[in-house]
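Next come the structures, one after another.
What follows is calculated from the coordinates using simple rules that are stated; it is not laboratory data. It should be emphasised that the depicted structure is a prediction, and the values quoted were computed from it without experimental measurement. Cβ atoms are built from the backbone, for glycine too; each structure is taken alone.
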Structure P
Amino acid sequence: MPEPRDWDREWLELSAGALDAVSRADTLEAVEAARVDLLGRERGRLSALLKSLKDLPIEERKRLGPQANALKDAIEKGLESRRKALDAKALDAGLAAARIDLSLPPPPWPRGRRHPVSETLREMTDILSRLGFALAEGPLVENDRNNFEGLNIPADHPARDVQDTFYLRDLPLLLRTHTSPVQIRHMEANKPPIRIMAPGRVFRHEAVDASHSAVFHQVEGLYIDRRVTMADLKGTLSLFMRGLLGPKAAIRFRPSFFPFTEPSTEVDVRCLLCAGAGCAACKRSGWMELLGAGLVHPNVLRFCGIDPAQWSGFAFGVGVERLTLLRLGVPDIRMLYENDVRVLEKLS
């Protein structure tokens with residue numbers, strides 16, 4: 001047990017140099033080293049002295065304890081003050097080193113926004129979700145089975161030609177020509193009732209013009225349940241189209257043929273670009289074809305393991321870019337993909 005005079009000697013040596021050591025710390029690492037040396041739990045010199053107080057007589061503890069605690073408080077305040085001073089010095093150095101780029105545009109800075117096609121796609125899926133359709137997705141690279149065979153498309157159908165479809169070299173795969181393979185995958189993996197929408201990118205070997213592109217987007221819908229009729233299809237599509245184009249949009253249904261639906265229909269909308277007068281976008285007809293639809297063919301249901309005697313349904317597919325043309329008054333689909341910021345700013 002140290003004698004009182006020994007404690008006094010250690011106390012005098014510590015108190016004489018402790019605050020000076022703190023004030024001389026010129027980096028944050030040095031400040032931390034001083035803290036460990038003085039106040040560290042294991043090896044701190046002042047901490048050791050405070051622990052040794054219990055071995056002194058009560059009179060010495062009453063005299064020396066307040067002095068030690070006062071020094072501890074002074075050291076802690078000195079350490080905190082030194083940390084703040086060094087942090088402020090580092091901040092000042094960083095600000096002094098920073099350079100202002102005079103070539104940057106002045107505020108307000110331009111803000112990013114959704115691409116017009118992305119915005120249309122978002123609104124389409126939002127409307128369909130409110131109509132009860134759940135989201136379903138599938139791969140961009142498909143096989144012949146899901147892209148053609150499961151959809152009742154015969155082997156000699158023109159859609160299977162290389163003039164219309166992008167086939168992968170040396171592989172029995174292709175870039176999907178529509179999002180209908182998502183329907184096949186979903187019907188095989190799930191039992192009815194089914195109500196899904198399948199948005200996504202598709203690929204067709206087409207000549208690019210004012211209303212066609214080799215790469216574009218589709219949203220397809222599928223509804224399978226008991227006693228589904230054409231009336232259900234027409235009601236759904238009427239709500240869907242008028243939700244996108246406004247309550248006064250003129251819509252017509254025309255008989256058509258698709259291998260995967262029977263009966264089939266095409267849905268046109270009066271061209272909003274020319275108000276039906278005729279333009280390049282609507283091929284001078286006054287009407288623009290937006291989607292194909294129909295009741296799901298029994299062969300498609302059987303292919304997916306669904307009994308057509310018990311279940312029926314409808315399916316439809318709509319091009320996102322064509323809807324974007326109509327909604328924004330864009331005369332040429334190529335304007336959406338030329339990446340001209342001036343054009344996109346006006347369309348957004």
Structure Q
Amino acid sequence: MKAIQFHEAGGPEVLRYGEVPVPGIGPGEVLVRVHAVGINPPDRYLREGMKVMPAGMRPAMEFPLIPGTDMSGVVQAAAPDVVGFAVGDEVFGMLRFPGFDGRAYAEYVAAPASELAHKPAGIDHVQAAGAPMAVLTAWQYLVDLGHDVPSPFTGRVHRPVPITPGMTVLVNGAAGGVGHFAVQLAKWKGAHVIAVASGRHERFLRKLGADEFIDYTRTRAADVVSGADLVVDTVGGPDSSRFLTVLRRGGTMLPVFFAEYDPEETARLGITVSTIQVRSNGPQLAGIGRLFDEGGLQVGVDSTYPLSEAGRAHARAAQGHIQGKIVLTVVS
């Protein structure tokens with residue numbers, strides 16, 4: 001089969017398209033003929049040698065590696081103990097995460113059945129492949145964590161804040177993968193949603209249900225918003241604390257990417273900061289799939305590239321300002 005591998009850490013140019021053996025399946029697994037693959041930030045972190053992590057926390061990497069966790073495709077074979085999936089079923093999922101053995105950038109992948117769900121009929125394989133990590137991250141932050149594993153970043157188990165009608169939720173980086181799902185899920189729960197992104201994304205986010213839109217290139221959210229109940233910050237970085245002042249006392253800050261907050265400042269403001277490590281979960285995806293079928297969720301697709309052009313897709317991802325997800329097409 002064809003697959004993308006890399007033999008050393010580096011830039012997009014290290015991603016090589018070539019022949020590798022079709023994987024075998026073990027107990028509890030199915031073999032999936034991949035139709036599309038979603039690109040996520042951890043794919044890029046892995047390719048770069050996990051430099052985003054402190055040196056002492058970086059996992060050992062054994063080359064060559066096939067990256068990728070998110071995929072959609074059709075079951076070609078199933079282990080005898082697999083229940084609920086059969087040859088010919090259309091499925092999607094996030095494979096073996098947290099971890100870096102998803103191996104989804106390929107024509108075939110061995111997938112744990114417990115991490116798969118039937119692909120919603122209302123979306124195609126490209127859209128389905130773009131969803132798993134981003135929508136599971138938003139779901140596990142906002143709706144149901146689905147496990148009791150402490151976050152490796154805080155050592156604490158996250159507890160989603162119940163979103164009730166009338167609450168105000170601000171989403172920073174609202175047009176990106178996690179952001180555009182956070183907007184939709186908060187709206188589904190009845191919240192008043194404020195989306196923060198660059199101006200070119202306003203129409204997209206209004207269509208997804210955002211009640212207010214702030215173009216961060218023109219207006220600072222902290223200058224016009226106060227009293228919010230919840231902030232989902234999908235951007236992170238050293239300037240994340242600027243969003244603390246938009247929260248009411250007793251509010252909650254949910255940083256999706258690496259961000260540091262002064263515990264004394266958050267205590268003074270009465271704000272809770274909580275993080276998660278998103279984890280694979282087939283049953284959660286099955287429940288989310290029903291929302292896709294009912295029209296309650298949509299997948300934004302920024303752009304698509306053939307599997308052979310994964311390097312170009314990673315270069316696009318590095319440019320930022322993405323609207324939804326970037327997806328690799330494997331079967332047209």
**OP:** For distance in nm of label points 7 Å out along Cα→Cβ at positions 83 and 275, find whichever of P, Q sits highest and give me its label.
**Re:** P
**OP:** Taking 0.30 as the value of FRET efficiency 1/(1 + (r/R0)^6) of positions 35 and 259 (r between Cβ atoms, R0 = 30 Å, to 0.05) derived from one of the structures shown (P, Q), identify that structure.
**Re:** Q
Original post:
Hey, Cα extents along the principal axes in Å, for residues 43-154 alone derived from one of P, Q reads 105, 47, 30; which structure?
Top reply: P
Original post:
Suppose you compute Cα extents along the principal axes in Å, for residues 27-226 alone for every structure in P, Q: which one lands on 57, 44, 33?
Top reply: Q
Subject >> Given 38.0, 111 for Rg and Dmax of the Cα atoms in Å, calculated: source structure among P, Q >> reply: P
Original post:
Can you say which of P, Q returns -13500 when helix-only ellipticity at 222 nm (-39500 (n - 2.57) for each DSSP H run of 4 or more, over all residues; to 500) is computed?
Top reply: P
**OP:** Please state which of the structures P, Q yields 3, 12, 19, 21, 22, 15, 7, 2, 0 when P(r) over Cα pairs in 5 Å bins from 0, in percent, for residues 203-298 alone is computed from it.
**Re:** P
Subject >> For 2.5 (distance in nm of label points 7 Å out along Cα→Cβ at positions 75 and 291, calculated) the corresponding structure among P, Q >> reply: Q
Subject >> Of the structures P, Q, the one that 28.9 was derived from, the read-out being mean count of other Cβ atoms within 10 Å over residues 179-186 >> reply: Q
Original post:
Which of P, Q yields 0.95 for FRET efficiency 1/(1 + (r/R0)^6) of positions 123 and 307 (r between Cβ atoms, R0 = 35 Å, to 0.05), as computed?
Top reply: Q
Original post:
Here relative contact order in percent (Cα under 8 Å, 6 or more apart) was calculated and came to 20; which of the structures P, Q was it taken from?
Top reply: Q
